[in-house]
Structure 1
Amino acid sequence: MQPGDDDALRTFYRRYLSERHRDASAEGCPIAADAARKDGPVGETMTRGIETFMNLLAQHYAASDSHADESATQYRNRAMVTLAMQVGGIVLSRATAHTDAQLSKHLLDAVLDGIEKAIV
């Protein structure tokens, strides 16, 4: 994904917030799967991964023509919000997948819609 490529970013979010990703917890987002393991090397690795991903998103927002008037802090804040939305969406969708598939799917769709509106 190249900074400034809104289509690639949308594709990434669509894949992340999909039923396939939700159901592949062993292969999917390690943050959503292992958030409870925060001490020691696992926590340090997760922190580095979160920082790296937030920086990539912030760079994308900075390179996008539609966000040219924002400051570096605003880009980072937008990255934090979208990262929290996507991780929260997949966690909630996984938590409800086996007991209410319709709610689980609706969570994915609603979060994706919110993220797509946030990045436009």
Structure 2
Amino acid sequence: MNNQPPSSEQRQEYRLNSHETVFIELASASHDGQQPEEILVSQSVDISANGLQVLVNQPLEMNRILPVAVSLEDLETPINLITEVKWIIADETNEQWMVGLALLESDDTRLGEWKHLIAQRLLDTPE
């Protein structure tokens, strides 16, 4: 387990402090409908064009590919994205984990829209 997030010098883009609801799909529903999907509801700490930092109440596996839906306050429907777990920091005292999720390209997501919204938010952010 990588216990350290990248330092601010290693980050490739600006990050926005933003507390959005993030739905992480841990398991898909079964094809026969017998097994429901398993969703972990979490909160973002910061967001960028290429990733999210989220606070979760259970550990996630490093390098795991996970579909997420981010509910942004200025949109009616959540944005579906595909992510990869890049780092994890445990706060076992509070039974929480800070997780770094990198966004991945995928035809079934709205990654282009996400990047546009992040760029717009950066433009609208006072200095």
Structure 3
Amino acid sequence: MSEYNLTPPKQAEAVVGAYKKIEETVVGAYKKVEDTVVGGYKQIEDGFVEKFLTHEGETAEDAKKRLAEEQAQRAAAAKEAEEKRSAEMQARIHSGTDIGRASVKRSLETARASVEASRNAGKH
């Protein structure tokens, strides 16, 4: 029986090394592009906030913080309103169910009374 040699040949090591260099180059280039795009976006965002969203004497960073706080307050208010609507809906559903149960109960009582009256009428 022959034995297996699990050590990679020299050519495989060279190919793997070449692929790693290509990977590092591509990933490095991607990171540079990403940093450039994100940096450009931040500059545009800061300019917009400074021009249109700042109050008098407020910096762009202060305006961003204020806007984030206002958005958080709006989100909390919307969540609270949704919870209130949901609770009101559940109350309506339960009250409708209670009305339906009461209606069925009255119908059953009426039917029982009618059956009982029929039985009693047959006895006379």
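Bear in mind these aren't lab numbers, they're just calculated from the coordinates by the rules spelled out. A quick note: this is a predicted structure, and the numbers were derived from the prediction, not measured. Cβ atoms are built from the backbone, for glycine too; each structure is taken alone.
Table for the structure above
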item	result
Per percent of Cα pairs over 17 Å apart, for residues 47-94 alone, the highest-valued of structures 1, 2, 3	3
Test item: helix-only ellipticity at 222 nm (-39500 (n - 2.57) for each DSSP H run of 4 or more, over all residues; to 500) calculated as -24000, pick one of 1, 2, 3	1
Given 3.9 for distance in nm of label points 7 Å out along Cα→Cβ at positions 55 and 103, calculated: source structure among 1, 2, 3	1
